[in-house]
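Q: Some structures to go through are shown next.
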Structure 1
């Protein structure tokens, strides 16, 4: 049996918002496997156990650069340790300059970007100098460079915490802005069902079946229930199937809107600062340990 530590309980709670003792029980049942423990909580607690799964914990900004003709652009995420530094002018200038370099120099990855010339040195030496100046670590996390099939449209939201780069074929400028804002608000994982990894769908099916069994549903109905759950999931996470955020009737999907406008989406990139990253919190871990110990007395 794997030892269940306070930090493991804290990490699972941060991902799921489930009560601490439920997190500890799930980890014990999963023999310390965080992924399995999260699934156990989802079966027991339903959607309540996933509402914090995308919680933003790292700081930084998203930057976008697009050529004047709208045919070439890039989106980049650069992280720092505090929100204070995320608002620093020099940090913002570094982000802007890096986005422009990605567009103009076409680096293959982050390592290649760091070697490119910037000022009197390189991107890496500029980053290192800024780290020394502000006393906080900075890191280039990821970027995407896009050669558009249509026109590129961008949207930056919430102090550059969320950024969207959209490739729209047809339509007009307002449609592009509306769709980019929709993506920032609704956070689709892919354009359509073909872009959703099979393992995610398998996980949804498995959880749906386990939850249905826990609710004493007939075995003969489990596959149908699971398929209904998967279809609902796809409507939530694929752009074309989502209900458009500005739909007047509250029903029109993005796909229906595009059909009316005679347009299509060739692709999009959505960056949310810190997505999938978590800060360490020694105080919180200590709190978990103290409360868990108290519960055992």
Structure 2
């Protein structure tokens, strides 16, 4: 009995640092944001309770920008998520066909965006899509006799989707290549002996065995795209004219650009609620218990 008690307390002893950090950096700030959401706090931090006024402003669509922000968020997520998962899967399958040294080099190159500061990654895309002849893509187009394109005016959403999508590819590629490497070679060798091509082997053997990694990366990046706005803020600032402003960025701008802390907090509270509901759906759909109890690679 005493041994079991000590074992129970030792678990809490090792978990306590994480619990303290999570409470300090996540739970307490959320409680404060939740309280502020029911106030009209301004830049002087003067406030009084306004009840559900901020939430009614959202749900009654009294803010004319809300429909556009929702549309931007949906377009951004349903475009960046497939780009990340399909792109990473495609690259992983290709890199596993080359020798080990080349595969490691390719993986290091694709993981590089995760190693550079966000400002550097944002500047890279700003420079690449510069609207003058000095931008990377406009320089290429000029070589074919095509006039420069004002990318940030005509295709701003395309830029932020590519920037965040390729950033997501870097992490997903690392996970997928590691998962593919753990698949016993007997499966692919048997298929190749039977005359299966590379794409047939990938489609009917490798990809089905990557069910758990694909589900994990899909859930991870879905939540990431819903909550992240740093790169959009750095590259376009949500412009031009709110063309790339997504829900999380709109909450930030409302609070820290327009100094409507109460309204901005209500936007973020709604986002947290959506995240929690979506997380429950994902865990239910993906079968989190089976994912924990069984091997991630079903072989």
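Since every read-out is calculated from the coordinates, none of them should be taken as a lab result. Predicted model, so just to flag it, every value in this text is computed and none were measured. Cβ atoms are built from the backbone, for glycine too; each structure is taken alone.
Q: For the read-out FRET efficiency 1/(1 + (r/R0)^6) of positions 203 and 267 (r between Cβ atoms, R0 = 35 Å, to 0.05), a value of 0.25 was computed from one structure; give its label from 1, 2.
A: Corresponding structure: 2.
Q: Given a computed value of 3.3 for distance in nm of label points 7 Å out along Cα→Cβ at positions 139 and 211, which structure among 1, 2 does it belong to?
A: Answer for the origin of the read-out: 1.
Q: Sticking with this one: With log10 I(q)/I(0) by the Debye sum over Cα atoms at q = 0.14, 0.18, 0.25 Å⁻¹, for residues 67-130 alone derived from the coordinates and found to be -0.42, -0.68, -1.15, which of 1, 2 does the value describe?
A: 1
Q: Here's a follow-up. For structures 1, 2, calculate relative contact order in percent (Cα under 8 Å, 6 or more apart) and state which one comes out highest.
A: When relative contact order in percent (Cα under 8 Å, 6 or more apart) is calculated for 1, 2, structure 2 comes out on top.
Q: Follow-up question, since we're still on this one. For mean count of other Cβ atoms within 10 Å over residues 147-154, which of the structures 1, 2 scores highest?
A: 1
Q: Out of 1, 2, which structure matches 19.5 when mean projected area of the Cα convex hull in nm² is calculated?
A: The structure behind it is 1.
Q: OK, next. helix-only ellipticity at 222 nm (-39500 (n - 2.57) for each DSSP H run of 4 or more, over all residues; to 500) was computed and gave -22000; which structure, 1, 2, did it come from?
A: 2
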